[in-house]
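Right after this note come the structures.
Each reported figure results from applying straightforward, stated rules to the coordinates on display, with no laboratory input. For clarity, every value in this text was computed on a predicted model and none was experimentally measured. Cβ atoms are built from the backbone, for glycine too; each structure is taken alone.
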Structure 1
Amino acid sequence: MIEIIQFSSLGEFFDMGGYAFNVWSVYALFFLFFFINLYFPLLKRKQIIREQKRRSIVNKETATEISSS
């Protein structure tokens, strides 16, 4: 059977049986990559929307110049 991992103190939990650096660095890298994968697509989406709005304004200005000529 699988034994349940139990820690007798909070310090022992954070020490992770001597593997604290490995365990917590993996958690840190996971959250770093997780938030990067959330942030950059949102940033790119905002840039694309901003660019489309700019192009729409330019196209409207061009259309009015052509129709007034």
Structure 2
Amino acid sequence: MEFIIFLLAVFFLVLAAGYLYREDLVIKIHAFINFFVFNDSYVLHYKRRVGVICLLIALYLFFLILHG
């Protein structure tokens, strides 16, 4: 559980630094995420693959919580 909290803290630290010093990089990352993650055509074509990946991540996180 501490590892997840640490990763979230590092993520927000990098995000804050990006917003403060490199706004253009944040805008590029936002465009990339919108194109690949929130793209309906991508999700429709690869829904099983995305679903399995999300399921594996969720199971791994539950495993970490239960055995942490």
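Some observations on this one:
- Structure responsible for 2.1, with distance in nm of label points 7 Å out along Cα→Cβ at positions 25 and 57 calculated and labels 1, 2 on offer: 2
- If mean projected area of the Cα convex hull in nm² is computed and equals 5.4, the structure in 1, 2: 2
- Origin of the derived value 28, 29, 22, 15, 7, 0 (P(r) over Cα pairs in 10 Å bins from 0, in percent, for residues 9-48 alone; candidates 1, 2): 1
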